[in-house]
Structure I
Amino acid sequence: MKVYIVGTGMNGKNTLTKKAEKAIDEAELLIGAERMLLPFQSMGKELFTSYIPQDIADKLGSCSYGTAAVLMSGDCGFFSGARKLLPLLGAHDVRVISGISSVSYFCSRLGITYEDMKFVSLHGKKSNIAVNVRLNERCFFLLGGDVTAADVCRALCSFGLSDVTVHIGAELGYDTEAITSEKAREFVDSTPVGLAVMITENTSALKHIPSAMSDDSFHRGNVPMTKAEVRCIAVSRLGIHTDSVVWDVGCGTGSLSVEAAFRCPDGTVFAFDKNPKAVGLTAENARLHGCDNIIVREGSCPEVLEDAAAPDAVFIGGSSGELNRIFDAIYAKNPAADIVVTAVSLETLNDAVSSFERFGAAAEISQISVARTKKLGTHTMLQAQNPVFIISGRLS
């Protein structure tokens, strides 16, 4: 069967391309969500209502039509159901017809470009909002499910981004289309609308990924902190990707969690500590730096690690003598995770090396000694910091 996967644009009718119109006219069977099929009910074709890929594939496999068209909103290449449907249609002659995406339509209505924009889908999740706005001057958010524009604005305000400009586009392409622009703080109590997208503009966005952030940029309390120079090396050895899952075991103030979070704006950092003061400080520093992709959990390791998502990278800054059991927990989740352990004592160094060796892994060991300047009267002196061992590797 010839199967067209058609991007129908904004409202399924007025923004159709000529090529899309031709494919729909040719098709004997039209498939899509109810609102996708609504404009074509009077065409005398069979209509099958579904947006579930497997149901669509089953329908196409069970009918005897020569041509069918699966209607997708917007553009098939932009957060579309076409991605999951295509692998199921190997037995058919499939042709994808692109449509006008919500981002191109909305940006044209606002009169702005989108080549430098960060695209974020919030279908099925509520985090990774503030951190992306912190790192990008412009972000496009595809809202969906239970996440509303007001939810996004409340998240921005909670993480110190209430002055960010927000553009909300509702019911784009329909007669009820509404576009509003204001600061994030003005939308926190707004009434949820139907189909909506959002663009943020943050003129104070970071121009770089922070590294070796000043210790003074974090709230400290009386909780241990991984200092800037050590943190810089430790983070670099973790090999964090933009969508990585990172564990920070013994997170302390959360300084490493924050630097890791900036490197995985589409991922998650799980920060663990048994000290409630450390848990509170980490959450506080996550808010201070706009990192809503940090999830903080209080509890003893390795027990608290059991329900966490499998890590791609693990930093162990404090183990309370449980390194072996922590390594066992990591291995059970992902033996290929990058692991970095810091130690200030020879005993912890020995335990870390032994933990790697139990799995037949060779650890890379560095020792860093840092001296910082300190003003004494008219003179500048060097003040030595405690030497730190950095032990890194992976278990398989």
Structure II
Amino acid sequence: MSNFLAIATVTATLQQTLQAAVGAAVSGATVRTQRPEAAGTATPDPHVNLYLYQVTPNAAWRNADLPLRGLGGRLVDRPQVALDLHYLLSFYGDDGTLEPQRLLGCVARTFHARPVLTRQIIRDTIASPSYRFLAGSNLADEVELVKFTPLALSLEELAKLWSVFFQTPYTLSIAYQGTVVLIESEVPHQTALPVRERRLSVTPFRQPVIEEVLSQAGPEQPIVPGDTLVIRGQRLGDKATRIRIGGGDAVTPVALSDTEIRLPLTEPPLAAGTLRAGVQGVQVIQPMLLGTPPVPHRGVESNVAAFVLHPKIIPPVTASTVVTPSGPQLVVTVQTSPEVGKDQRVVLLLNELTNSSPQTYSFAAPPRVSNTGSIAIPISGVAAADYLVRVRIDGAESPLIANATGQYDSPRVTIA
């Protein structure tokens, strides 16, 4: 980077570069670095006036040095400012011999042929006796070379620019922009320790996509606890792939390929109490393993796919009479997997088996104070018979089991 003398060094180097060119083009012509002034009635001496009229932040470098401070507010790097320099070059001389126009052509040719201030030109300028005040400049060591490009100013923009110079009439002129000048603060800062070993990890971006979720038993079969969940999609295969279902922790699948993942809905890998009957979301997570030894970091995640986890009734289903303050009450007790949450809606469904005109009943379970795997549901007005039993938890029904003839026969309960 360069110090505070960088702007003056650019102007001086530009002046010296143009001086050699205009002196050869027009005899006696010089390059000045003054504010444009009125030429008066007399014919002015042939010269080019180089004036820095505006300085703007450089958009590409203005935030390149952030952050500058570490923990505790300590300075970890020297602040730098990136600037673009805007120069107005005006041309004076005898209009009868077209000296201003000849000087303009010479300057345009010089800028086009040598648009960059080379490090050697800068060093030669600093070493010149005419610029002893720039002896401490280090612009030649700046990481970026200063480059000049012409500015296409419209007539309106030129009029506004010359209006800044009070009572100074317009003269033939052209504008150039120099970019970029980096000025660094000369303040002490903390120096980092040297790097002993470099570890670079490159991983292509492969976001997994879930297309469908189904049971291993078949696409039309209900998904119940104990089944194997089949996840199909694209870019699923990764050695660090994990599966997250609902709000539980991510678990490792037992079978994995680029298009299919299989995960048993058992314990382990799924801890007790993490799943509930009803609609569940499943997501594929692929962390990035970085370092030696590899440490998982946040990687990519798939879309969230939904599936319905149906509850499973664990036999036997019992019916018993309990005594309540209002009298005897018939209660059906059902064991379910997974556990029923205390806030889940539970409905008991009974379908009569033996009658020629079978009856159906539904009863809502009473509120619960905690999660439980055993639901006691009061029933009434039910005739004595054998009944198929189902429970509906948050809209997900437990499946029935068919016998060899293809008819449902369990789970069942006998109402005496």
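Derivation of every value follows stated rules applied to the coordinates shown; laboratory data play no part. In this text the structure is predicted, and so the values were computed from the model without any measurement. Cβ atoms are built from the backbone, for glycine too; each structure is taken alone.
Data table
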item: Top of I, II by FRET efficiency 1/(1 + (r/R0)^6) of positions 144 and 328 (r between Cβ atoms, R0 = 35 Å, to 0.05), largest first; result: I
item: helix-only ellipticity at 222 nm (-39500 (n - 2.57) for each DSSP H run of 4 or more, over all residues; to 500) from the coordinates reads -4000; which among I, II; result: II
item: Distance in nm of label points 7 Å out along Cα→Cβ at positions 184 and 320 - structure with the largest value, from I, II; result: II
item: Which of I, II yields 0.30 [FRET efficiency 1/(1 + (r/R0)^6) of positions 232 and 352 (r between Cβ atoms, R0 = 35 Å, to 0.05), calculated]; result: II
item: Comparison of I, II by distance in nm of label points 7 Å out along Cα→Cβ at positions 168 and 264 - largest value held by; result: II
item: Which of I, II yields 4, 15, 15, 11, 8, 8, 8, 9, 8, 7, 5, 2, 0 [P(r) over Cα pairs in 10 Å bins from 0, in percent, calculated]; result: II
